[in-house]
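Colleague: The structures come next, written out as structure tokens.
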Structure I
Amino acid sequence: MKIYKAYKFRLYPNKEQQELINKTLGCTRFVYNTMLYEKEKLYKENKITKSKKECIKELPFLKQTYPWLMEVDVMALRTTIFDLETAFKNFYRTKHYPKYKDKYSKNSYRTNYIKNNYKNKIYENIKLDLINKTITLPKLKDIKIRGYRKTKEIKGRKINATISKEINRYYVSVLYEEDLEEKNIIPKTIVGIDLGVKDLVITSFGEKYENKKYINKYENKIKNLQKWLSKKEKGSKNYYKVKNKIKETYKKLKNARKYIIHKITKEIVNSNDLIITENLQTKKLIEKKKMSKYIADASLSEIIRQLEYKSKWQNKHFYQINTYYSSSQICSHCNAKNKEMKDLSKRKWTCSKCNNENDRDINAAINIMWEGLINNTKLFT
């Protein structure tokens, strides 16, 4: 089975390389916006659309009109046209119309991997050397990198590289296609997982992973910076200094969340062969005004996503039970249902049938585990 893995590294380009990266970001943005404008204009005047092949054919003429486009990687210019095509496909599906790119939003460009054999020499436009910690990229040549200290070699076929700029820092993400040997593992260790806001993850073993609520730590700082920004003259140097500080604070918040989620999901997947969780509809949960901030901060959908792909990579089993299964209302000891448990403020309750004292979240995790086992009996045969 083929799987796709992306390896992200911090880039340390010199001044010339930084200038070329910034120039490429500007050129790809220009091509994207130009092609989007032409597609809109053609549709308004003639009610017809322009295909990606037609856009690519126009690229050489665009280079003649704007010679500075020839200074950057041609593959990056071509892939931005494919990105525009993808944006329109998503528009037909999600009704979100493609937006024009601006200088201060997400800055990245992608270049595809090319491998040729010329005069008995193998040419590769993207080379990753993890021993000497360098990467070779089109037009940029060798750049120092940092990341994956313990990895000496990545086995697989390179697909592309995405170069991005975040608050004057540069990164590269290299996408690989890897072969995954499929094994039919009979589960020996099974865990049910209940996801929440007070505690991020609760397992059927009674383990609770605390929700650090990082939003509380950074919220006041972001508010103060935004007040400070409102007092600056728009477009001034100080305006963009404050704006970068806001971006940096958001990045710290994002990285703090990412670290704790990766730590939890790695521990759970490494320790269990069958992971069972609930199928949460996070979009509906976020609509609740009182809890929306903390549900978004908990990143519940990201926890589920990581558990799923990490289970797949290790040939473990991952299963989600029905969204509307009332795991919190059922006693895990005698199966009696207590409808009063719809009230989220009640964290513990005593079963009226068997008199067992239940912790709301641990009880729910145990019920999730049993519900998943009933629906996956084939795994044990």
Structure II
Amino acid sequence: MNAQDIGTALQQHVLNALQDATPLNITGGGSKTFLGLSTHGQQIDVSGHCGIVEYDPRELVLTARSGTTLQEIETALAEAGQMLAFEPPHFGDSATLGGTIACALSGPRRPYSGSARDFVLGCKLLNGRGEILRFGGQVMKNVAGYDVSRLMTGAYGTLGILLEISLKVLPRPAASITVARECSEVEAIESMSGLLTKPHPVDGACYHGDHCYVRISGSAQAVKEARNKIPGDVMPDADAFWHALREHELPFFRHSSTLYRIMVKPATPPLPIEGSWLLDWGGAQRWLYSHEDIATIRHRVELAGGYVTVFRSDDRPNETSQQPEIFQPLQIFQPLPGPLLTIHQRLKASFDPKNIFNRGRLYAEL
């Protein structure tokens, strides 16, 4: 079937589900199924709704269908010397654009270039009424003010099925090097957070294995000047390191226990939680393996002004299972305060009034 026929088939599938409020589980490449709560519903597969719709390198805008793989998109961009500036993780060769935006995933470049949400210009959406809607546009001037399309970024498919997405893209840097030096965690946090306030062309900084890694990218002259001001030895094959960090392929991520994603301000001192740590995003995104209970972890992170997500676990519950204490319904993602939960529920009711899309994927109440 062509793209129009696939879109029509998806719309009819939703209309059929609406007749008896059949829950639908949106699937694509399957590379992000480990995120969030698992759901039970009739599968609706969007992976066949694929292909780049429009791409003009001169305009720095790309529009693609949600089932298009990231590999296809990044290959097309690389041929034109451009890139997805938020450096999205794939977590598998089958990763699609729709899943990436639905899960709001951004890689090491995120603090320096922006998040996935910052690059969404517009989208086409199939909502929970069976309507196909367009939001935003294909140029930056169309997204001034309150932009509904960006609500879909990080909604995990709970508001509808993304059909097409328009993204702003950027030129690839002319030069890039990575410097590494051995230091303590405290020294690394001070150094990485300090770089955020300096005019150096840094687009990656992490602390791993007692070493601080800083990636410097830009014009050849800018990289050369920054290299003289940022301490460390130039790292060979740095691209492989950042790829392994982004895709969770470093030895650090081979633990079999629960992986927590902790978000704090970059300059936050080391947190008093026992476990194995890796710091990314210049210290703002911190990965943790710990045997301490989730309540203790969450409490100590909240005291530091941050929040915690259970990113990956072999014991991930589903919406109907009898869940152990660590995984009460609101414990995968950060619990929402009452007023914020009410806003989420109203959004859900507006876009998906019969609650058919990815029921319970984010929170039991959604």
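Just so it is clear, none of the values below were taken in a lab; they were calculated from the coordinates. Only a predicted model underlies this, so the values are computations on that prediction, with no experimental measurement involved. Cβ atoms are built from the backbone, for glycine too; each structure is taken alone.
Colleague: Taking relative contact order in percent (Cα under 8 Å, 6 or more apart) as the quantity of interest, name the structure among I, II where it is greatest.
Modeller: Going through I, II one by one, relative contact order in percent (Cα under 8 Å, 6 or more apart) is largest in II.
Colleague: Which structure, out of I, II, was FRET efficiency 1/(1 + (r/R0)^6) of positions 53 and 165 (r between Cβ atoms, R0 = 35 Å, to 0.05) derived from, given a value of 1.00?
Modeller: Going through each structure in turn, the value belongs to II.
Colleague: Among I, II, considering only Kirkwood radius over Cα pairs in Å, for residues 149-308 alone, which has the greatest calculated value?
Modeller: Working: I: 19.1; II: 17.5.
Of structures I, II, the maximum of Kirkwood radius over Cα pairs in Å, for residues 149-308 alone occurs in I.
Colleague: Which structure, out of I, II, was distance in nm of label points 7 Å out along Cα→Cβ at positions 117 and 253 derived from, given a value of 2.3?
Modeller: II
Colleague: Among I, II, considering only mean projected area of the Cα convex hull in nm², which has the greatest calculated value?
Modeller: I
Colleague: Here's another thing I want to ask about it. One of I, II was used to calculate helix-only ellipticity at 222 nm (-39500 (n - 2.57) for each DSSP H run of 4 or more, over all residues; to 500), giving -14000; which?
Modeller: The read-out was computed on structure I.
Colleague: Have a look at I, II and say which one yields 4.2 for distance in nm of label points 7 Å out along Cα→Cβ at positions 189 and 349, as calculated.
Modeller: II
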